[in-house]
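Student: Input: structures, listed below.
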Structure P
Amino acid sequence: MIEVTDGDTVVVRLESGGVERVRYIGVDTPESTPDQPAECFGHEAAAANRRLVAGRVVSLEPGAERRDDYGRLLAYVRRGGLMVNAELVRRGLARSLTIPPNDARAMLFERLESGAARAGTGLWALC
């Protein structure tokens, strides 16, 4: 892991030595870019993502559609047995975002989002 850009985007060094900007599939965190005011819970989502993956070895599972319009690799990101995409939704730090054909885990993310919203967790408590 090289850098956590925000709550749902990271920069990683691949085993091949290459560098990839990676956008998490199936989730959308509030924005927290330096050039604009952060959205509600944007800083918290970015900080949680940092705690989950910064300085760690992660594995990437690219989606059926491998790149977005910005050239980022679209992937499910795992740290050991933990799927980071799902963990952010479970903690109420991201919303489920389904964009076919990358919809293999849409039901999981929707279920986690419903649970976080019902519990008033994270952004569901304040935003």
Structure Q
Amino acid sequence: MKNFLRSRANSLRKRPYLIRKFLNELVCLLGHEATVIVFGGRGSLDTIYSSEPRDLDLMVIVKDNVSKAEELIYNVKPRTLPADIIVLKLDTFNPCKGVLRNMLKKHIIIHDGLGIKSLIDKCVHVI
């Protein structure tokens, strides 16, 4: 039990580094072809890089080629980083409606390569 707890504590200590590294790699790989958003429990400046035992809720919006973006994302995501990742095509992304609007109530735009921040701000009241 001690070994498990020690391992878990070590894993949580590394989590902020893993998140930062993963997001930086994504931005470098996807560049102006995507907008990268963290939402949910880590969707605030207070929690995004915390060592709390939360997963990373990530939304990536791309111009086209969703499958290529998914492949890139999953190739760079650290194996030990729990994450729920949603990749959407820009022409289907509508933050003014239903589920997406609720998901984005608490979010941080990490990178706005597609220039859609104003659309999101118009539709979503941030908590």
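Student: If P(r) over Cα pairs in 10 Å bins from 0, in percent comes out at 13, 44, 32, 9, 3, 0 when worked out from the coordinates, which of P, Q was used?
Tutor: The correct label is Q.
Student: Given a value of -13500 for helix-only ellipticity at 222 nm (-39500 (n - 2.57) for each DSSP H run of 4 or more, over all residues; to 500), calculated from one of P, Q, which structure does it belong to?
Tutor: Q
Student: Which structure, out of P, Q, was mean count of other Cβ atoms within 10 Å over residues 34-41 calculated from, if the result is 11.6?
Tutor: The read-out comes from structure P.
Student: When relative contact order in percent (Cα under 8 Å, 6 or more apart) is calculated, the result is 25; to which of the structures P, Q does this value belong?
Tutor: P
Values quoted throughout were computed directly from the atomic coordinates according to the rules given, and no laboratory measurement underlies them. Just so we're clear, the structure is a prediction, and the values are computed from it rather than from any experiment. Cβ atoms are built from the backbone, for glycine too; each structure is taken alone.
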